[in-house]
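Undergrad: Please find the structures below.
Every number here is computed from the coordinates shown, using simple stated rules; none is lab data. Everything numeric here is computed off the predicted structure, so don't read it as measured data. Cβ atoms are built from the backbone, for glycine too; each structure is taken alone.
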Structure 1
Amino acid sequence: MIPSFLPTPLWRLEVTVPEHAVAGFEAAFEGVCAAVTSFGYETTPWRIEGYTDVEPDQTAIEGGLAMAAQATGIELPSLTIEFLSPRDWLADNLAAFEPLRIGRFFIYPSHFEDAPPPASIAFKIDAGTAFGSGTHPTTGTCLQALADVAKSQRVGRALDLGCGSGILAFAIAKLWPAKVLAVDIDPEAVRVTKQNAIDNKLLGRVNIATSVGYRSNVVRGAAPFDLIVANVLARPLIGMAADTAASLAPGGTVILSGLLERDAAWVVSQHRAYGLVFVRQWCLNDWATLVMRKPDVHD
């Protein structure tokens, strides 16, 4: 079997449209793309992106977009097609991944032979087939946010939603004497997190399972949580906002990440609609991590 993470050519398609036209143009992209994402906020223009590993037929695609424009009553938007050079990102990361220091946290690969710095919170994480070696700005700012929250909040139950490699769940287990649940929609991420938990002697501290958002019985049974970390994407975060608020204990904190800084206000407003309060924003290289809180009964 050929691993799915070997390098393949990839094209990105993009248009910008008003909010009311998003569904029509998403449908046009879905006919030719393997993945489609949309980004926007209230009355601002929305950016629709599609990704395909088959060289796009620009004439045919523009014909579909013209039909979507006619159906939604807007002018035909400009189509951008960008070829993304194929890279074996796993091999690149394995070769380039060096120990990483983020505040108190020290993340090192298995080929690192020295002792971690004294008083550091250290994890052995190899770049692999699941997201989260600490090098991405969202993972780094999530770690900073966790360390900041640990200064003032007690945590008995915690959830890492979209755990990837498990690094954020491990950070929680090191910062608090908490029961930590790590879940991901991707079985490969669950497998990687379990192996990393074994490597870091945290398997007994962190429970790991497959879950589509908050839908699994294991997540529902463990709620409510004093702390939730969700490092996914802006649109899924918004889609789960009601479940996030319902799954937080009064006085609990949620760390939302995986979003671009330009989408932060959109994500905050949607969570405020379910009673959560904005606390702080961390930003790095155009990516944002948000800290929000569910008011306590005494607030």
Structure 2
Amino acid sequence: MTDKKNKDTLKASPLISLIIVSMNRKEILERCLRSVRSQVYPNMEIIVVDNASCDGTGEMVQGMFPEARYFYLKSNLGPAGGRNCGVRNSRGEFCVFIDDDALIVGDDVLKQVVKYFRSDIRLGCIAFRIVDPMDGEEISNSIPRIDKKSIQKDYECSYFCGAGFACRRILFLEIGMFWEPLFYYVEELDFSYRLVSSGYRILRSSAISVSHEKTLQARVKGEYIYYGVRNRCWVAARNLPWIYVFSHIFLWCGYYFVSAVRSRHLFFFLRGIRDAIIGLSEVMKSRNCLSRGTMRKIKALSGRFYY
């Protein structure tokens, strides 16, 4: 009788794949995995994708979290490639992603994810609330609205923050996953454009939160400027009408130039500009400009184009 009850529970609870990408941050990853382990959901798999760590991450995961499925990559593919690897090796109907320096808030997050997806067949992605661990307030730059207004209820949006989100696995694969040439930064925006263009919805959930303490460990100082410049140019050229391509690139390059001067990382800015130009011809091969209908929808959802 007990076995039948357990089987019925699993059948009613679709498999969820919880995917974490990490590199050389085993102590931080351990905290993240402990928060994942607190989930009371009965039918989940934990997938850890290791972007070529050399600090004993694999030994820690396999020794302390034997229930996790561990995948070691011989080279660093960045968050974009790492997440794609996790999805390709996953078996769940829904995939939940959190950064290795984030913690799940509460023990019923996966139940909430299933509830959301089951209530709307056109719901493609759930954007989690990304909160500051110090005060529990929503982190401003993670809010998927042009006005950065923190709204204490569910609402449809046009993009999401990669620190914590969920997606239907089959949809993730069908629309092309994350664009791996980006490696790191704004891969979520490029993905969101394709998702909204496909007619699916992105919902910012007020019920699901992750606490995100962004750490500099295993990051190269100034590298964010390089990827910010290069990737903003590429994503704009790949997706936006030309008038917005120019405004987007001009304003973001201005922002990163000022950041580079202030932080004395001008080299990263110049290298970003150089590589953006070098890669532009290849980027244009995959250009697929957003339709007017998609752009109207994104604007109505407090999305932005000119920057």
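Undergrad: Using FRET efficiency 1/(1 + (r/R0)^6) of positions 16 and 256 (r between Cβ atoms, R0 = 25 Å, to 0.05), single out the structure from 1, 2 with the greatest value. Don't skip to the end; give the middle numbers.
TA: Values: 1: 0.55; 2: 0.10.
Max of FRET efficiency 1/(1 + (r/R0)^6) of positions 16 and 256 (r between Cβ atoms, R0 = 25 Å, to 0.05): 1.
Undergrad: If you rank structures 1, 2 by Cα Rg over 2.2 N^0.38 Å, which sits at the top with the largest value?
TA: Max of Cα Rg over 2.2 N^0.38 Å: 1.
Undergrad: Hey, distance in nm of label points 7 Å out along Cα→Cβ at positions 32 and 248 derived from one of 1, 2 reads 4.1; which structure?
TA: It must be structure 1, since only it matches.
Undergrad: Assign the value -9000, calculated as helix-only ellipticity at 222 nm (-39500 (n - 2.57) for each DSSP H run of 4 or more, over all residues; to 500), to the correct structure from 1, 2.
TA: The read-out was computed on structure 1.
Undergrad: On to the next question. Out of 1, 2, choose the structure whose coordinates give relative contact order in percent (Cα under 8 Å, 6 or more apart) equal to 18 when calculated.
TA: So the calculation was done on 2.
Undergrad: When distance in nm of label points 7 Å out along Cα→Cβ at positions 56 and 288 is calculated, the result is 2.6; to which of the structures 1, 2 does this value belong? Before the final figure, lay out the partial values.
TA: On the way: 1: 2.6; 2: 4.5.
Answer by label: 1.
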